[in-house]
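Please treat every number below as a calculation from the coordinates, not as lab data. Since the model is a prediction, treat every value here as computed from it, not as a measurement. Cβ atoms are built from the backbone, for glycine too; each structure is taken alone.
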Structure I
Amino acid sequence: MPNTQRQMTMVAFLQAQNCSNLPGSWRHPASMSDFLTPDYYQRIARILEDGKFHMAFFDDRLAMPDIYANDFRNTVANGVRAVKLDPLTIVMMMAAATKRIGLGATYSTTYYEPYHVARLFATADLMTHGRVAWNIVTSLNNSEALNFGHSEHLEHDLRYDRADEFMEVVMGHWGSWDDDALIVDKESGAFAKPDGVRRLDHQGKYFKSRGPFTVPRSPQGHPVLLQAGQSGRGRSFAARWGEAVFVIYPNLENGKKQYREFRAAVAAEGRDPDSVKILPACYAIPAESADMAAEKKAVIEATARPIDGLTLLSEVLNWDLGSKPYDEPLTDDELAGLSWHGFRDRVIMLSGKKNPSVRDFVEVSGRGTVHEHHAFVGTPKQVADQMEEWFHGGACDGFVMAATHIPGAYEDFVRLVVPELQRRGVFQKEYPGSTLRDIMGLKRPSAAECRAAGLPKGT
């Protein structure tokens, strides 16, 4: 009998570089250092698939962190996410070593063209038999802009206005082939139905794209859409487009509130809230005893250095934190100019200060340390209890799990916690289908639904 109990969605949060999301993780004595080889990423993929993770996806930036002190040398010297390989290439290497786990890559709507991204991901989805996801971002800082021939990054809300139209173009192309358009009949010589393929002929404010699209539909219709918008304009974008939404909660009570609010935002977009998976970031540090888990956490904490947080904060805020006295409050104008509004708003909320200082951003955010995301620490039973409290308590549909070190953090979770979650019936024992949508319980969109989603809002 199939398990009808609600189950957690589990996603691994990865970096195609020298470290996990924890920048100092490369210093951990158990971290592997062959991150410039396919073996490294394929090893991770096999571990996660053995643990029945639904998906692994890669975060990305299009520049080396170099805003703090206006210098990249500290980044290089300390290995603060200095290496950034192309994530979609890595995804394809991992796909070759696995059969079921979903695989996602981050691509920006600000520095690529919609047709290009649509074709890349549609092709990757076909080549993996429908296992690909696209993490949609608008990028963050001027360093990325400069790498693509622009003098500065677009303003926050403008990025999302442009991204909405970008998605309309992508969805329009993904819906341009009917599901039955291909015939490939050698006897009649008919390859495809001309009436089953159409041009897009999009002419909007930011983009023009004619078509026809050159990639037929995949087994899952189109790649699963990930998004991390959490407040303001970013949240409305995520509510319109996201099928799996990555969030950051400071605590359980705040998580319950944000979960309710985001589901309401999805409903306001005319979508079914149950069709969207809301997944907070976390770390997991399990061990055979609580004392051993505490010792493991202490080793992990020791890998962090102050430069890690300052470098990464300057990167995501698009502002040099070294330019401001450490304890001087940021002005209203300085706060308004920060790039990642959701991150800024979270620091303001948690600090209780309208104008937090650099110290507040460092200490409250926990950026660059294991304290940036909630950490589930303890025995397998204790970790499972904590995760269930969030899952059954109305805060999430599962988790995006970052690693404290690679691959040991995932090996420990798969060996110790996954069996406990499976025993409780809240995590899958086998993959329920072949595509990522099958695995995540997401509906396969028809070509007509893609075309409808690609229409400008309000039409």
Structure II
Amino acid sequence: MDTLFSEIEQQARSEVAPLAVRMRPRTLDELVGQDDAVGPGSWLRAAIEQDRLSSIILYGPAGTGKTSLAHVIAQVTKATFVEVSAIGGTVSDLRREIDAAEKRLAMSGARTILFVDEIHRFNRSQQDSLLHAVEDRVIVLVGATTENPFFEVNSALISRSRVVELHSLSDADIERMLDHALSDERGLGGKYQLSEKAREAIVLLAGGDGRAALTTLELAAGMVAEGTPDDPAIIEEDHVRAATPHRSLPYDKNKDMHYDVISAFIKSMRGSDPDAALYWLARMIDGGEDPKFIARRMFIAASEDIGNADPQALLIAEAAFRSAEVIGYPECRINLAQAAVYLALAPKSNAAEAGIDAALSEVRNGPARAVPDHLRDRHRPGSQDYGAYLYPHDYPGGWVDQRYLPEGLERGCFHCPSDRGWEAYRTDAVARDRAARFGAARPGVGPSAPSPDSSKG
């Protein structure tokens, strides 16, 4: 229950709080952007308004409204709202809150919403300590993370929650936030105005980050003598630039830049252009991109675009990812650059991706195909009637002509190797070896041919 003293304390904290904190939305309607996630007709909005929220993981870039949404949930729902820091929180802290939530539920039927910001910072034991409480609905978990939860959050915890992705704010969303902060009494109360150039600069520098936009506005306002609602002070572009001298303009231009730059990076490596790959890599590094995110994309590209044309590429990408984990910035930029150049210069093949996708399509859409009898497991009664399995190692070159595909499918239906790099070399070598040995080692032909061995397998 609020008292006079608590109200005074809240007011005092509000007066010194950053602009981004003071301007946090109080209702779902005040939340800017994120219509897909929490707009009218969305699952999350209905769950909040009906007070039937289940555990969720809010995932998205910085400044997209994850914490703001959590505080709106606290305002709207009837549940007890508890916040735990993933930076300083311990397993003991979590267990204490879970015990308290269990008592609330048992004594009064009151639910507890546990908000964990930066949940990816929790170690495995901390995340594991939440599992039973989430599964039994002792608590409703609201986790927030800037990292992909499928990489950074315990899979068991993911399976018990719903992941809700938030996206970078649009330029129009940022402008709405600026206008609201300029006019609202919680913000600058009409005492300041932005010149058009200043407005454009803040939007440009924000890069879809609402918190960054409000922080820049507050810093720029601090460089100008305070005006009045009748005679507001004008914030110019120079004030904005001076307030944020180290912001990375090239990478954070607009809401799509994060995805556009990583796309350009991947396509440059796929297109075998090391200069372009280094340029887009530099854009991401200078913009403060997570090095693990960059390395993960290279990990994918090593198999997606290079594959067995150069199997070494996958090991190089793995080493780059490991360096990002262990070393971090600034030194890991060198490891990332080395890997990016290697991937760009490597011969290219997408045969692995095309092959598995074709095979999956056949499995999902084709008829059910039986395992050929001679390939079936031999460790069961009656297996002697399955037919002869030819053990390849009993034959010259470790190969014998034998059907491995089910009936109705023939060699070459899925794997279509490229004519590049190691993949081409091995394909040609296999073809030459088989052609040279086929006549001499054909099963059942010639005195040197081994007897079929049905005991292997």
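A compact table of results
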quantity: Label whose coordinates, when helix-only ellipticity at 222 nm (-39500 (n - 2.57) for each DSSP H run of 4 or more, over all residues; to 500) is calculated, return -11500 (choices I, II); calculated: I
quantity: Comparison of I, II by mean count of other Cβ atoms within 10 Å over residues 18-25 - largest value held by; calculated: I
quantity: Source structure (of I, II) for mean count of other Cβ atoms within 10 Å over residues 122-129, computed value 16.1; calculated: II
quantity: Identity of the structure behind 1.3 (criterion: distance in nm of label points 7 Å out along Cα→Cβ at positions 186 and 218, calculated), options I, II; calculated: II
quantity: Among I, II, structure where distance in nm of label points 7 Å out along Cα→Cβ at positions 130 and 402 as derived comes to 3.4; calculated: I
quantity: For -0.65, -0.95, -1.18 (log10 I(q)/I(0) by the Debye sum over Cα atoms at q = 0.17, 0.21, 0.28 Å⁻¹, for residues 50-97 alone, calculated) the corresponding structure among I, II; calculated: II
quantity: When distance in nm of label points 7 Å out along Cα→Cβ at positions 74 and 394 is computed for each of I, II, the largest belongs to; calculated: II
quantity: Among I, II, structure where mean count of other Cβ atoms within 10 Å over residues 266-273 as derived comes to 14.6; calculated: I
quantity: Structure responsible for 34, 28, 21, with semi-axes √(5λ) of the Cα gyration tensor in Å calculated and labels I, II on offer; calculated: I
quantity: Identity of the structure behind 11 (criterion: relative contact order in percent (Cα under 8 Å, 6 or more apart), calculated), options I, II; calculated: II
